[in-house]
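I've put the structures underneath this note.
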Structure P
Amino acid sequence: MFSSEAFNGSMDTSWQRVRQVIVTSGGHIEMEEQGYLWASFTTKWLRFVDDVELRMDADSHLIQVRSASRLGHSDFGVNRERVEKLRLLLNQQE
C-alpha cells in the first residue's frame, strides 16, 4: 500500500509527529535517517510482521508512506487500514 500525506508547518515538527504516531500505534522504529523512517508492526492475528516506510519530501510538503506484509500475497486489508489510521492520527494532531 502506497500513499502520500501533505504536512503543514516545519519539517522537524511534522517529523516528530510522525514518530509519535508510529509508536503510539504500536510500531517499533527499526531505522531512522534524515527524512526517512522504517518501522515494523506485528499483526494481532497470526503475529505477522509488516513493514512501514515513510519518507518526507520537504520541497513538496508530502510524506510518502509504504506499508507491506513481509510474507504472503494477501493481508486482508491490514496495511490499507494501518495507513488510513496513521493518516487520521497525523491529521488529528495538526
Structure Q
Amino acid sequence: MFFHAFTLAGVVLSVFLIVLICSKKHLQASDKVLVCWLAVVGIQLFFYYDNLSSHPLIPGFLGMPLFALPLLSAGILFLYVRSIIGKILK
C-alpha cells in the first residue's frame, strides 16, 4: 500500500517539477535535459504504478519495452551532468 502511494507521489512530483521548470522565461540546455529526464522518470513511475494495480492499462507483453526506461534514464542523467559541468569548465 505504501509503495502505491510513493510511486503515485513520484509521478505527481515529476509532473509538478516539469511544469515549474517549463514556466521559466529563459530555458537553458540543461533545463531542457532535466525536463526530459523528469518526464522519463515520471513515465517509468507511472508504469510501475499501473503494473501494480489490479487492472493495468498496458497488459502483458505490450509493457515489456517500458522496463528498459531505467537504461534511458541513465543516459539522460549523463547528458544532464555533462551540460552542467560543461558550463563550469568553460
* One of P, Q was used to calculate semi-axes √(5λ) of the Cα gyration tensor in Å, giving 29, 15, 10; which? -> Q
* To do: Figure out for me which of the structures P, Q the number -10000 belongs to, where helix-only ellipticity at 222 nm (-39500 (n - 2.57) for each DSSP H run of 4 or more, over all residues; to 500) was derived from the coordinates.
  => P
* To do: State the single structure among P, Q that was used to calculate mean count of other Cβ atoms within 10 Å over residues 29-36, giving 11.5.
  => P
* If relative contact order in percent (Cα under 8 Å, 6 or more apart) is computed and equals 34, the structure in P, Q -> Q
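Values quoted throughout were computed directly from the atomic coordinates according to the rules given, and no laboratory measurement underlies them. Since the model is a prediction, treat every value here as computed from it, not as a measurement. Cβ atoms are built from the backbone, for glycine too; each structure is taken alone.
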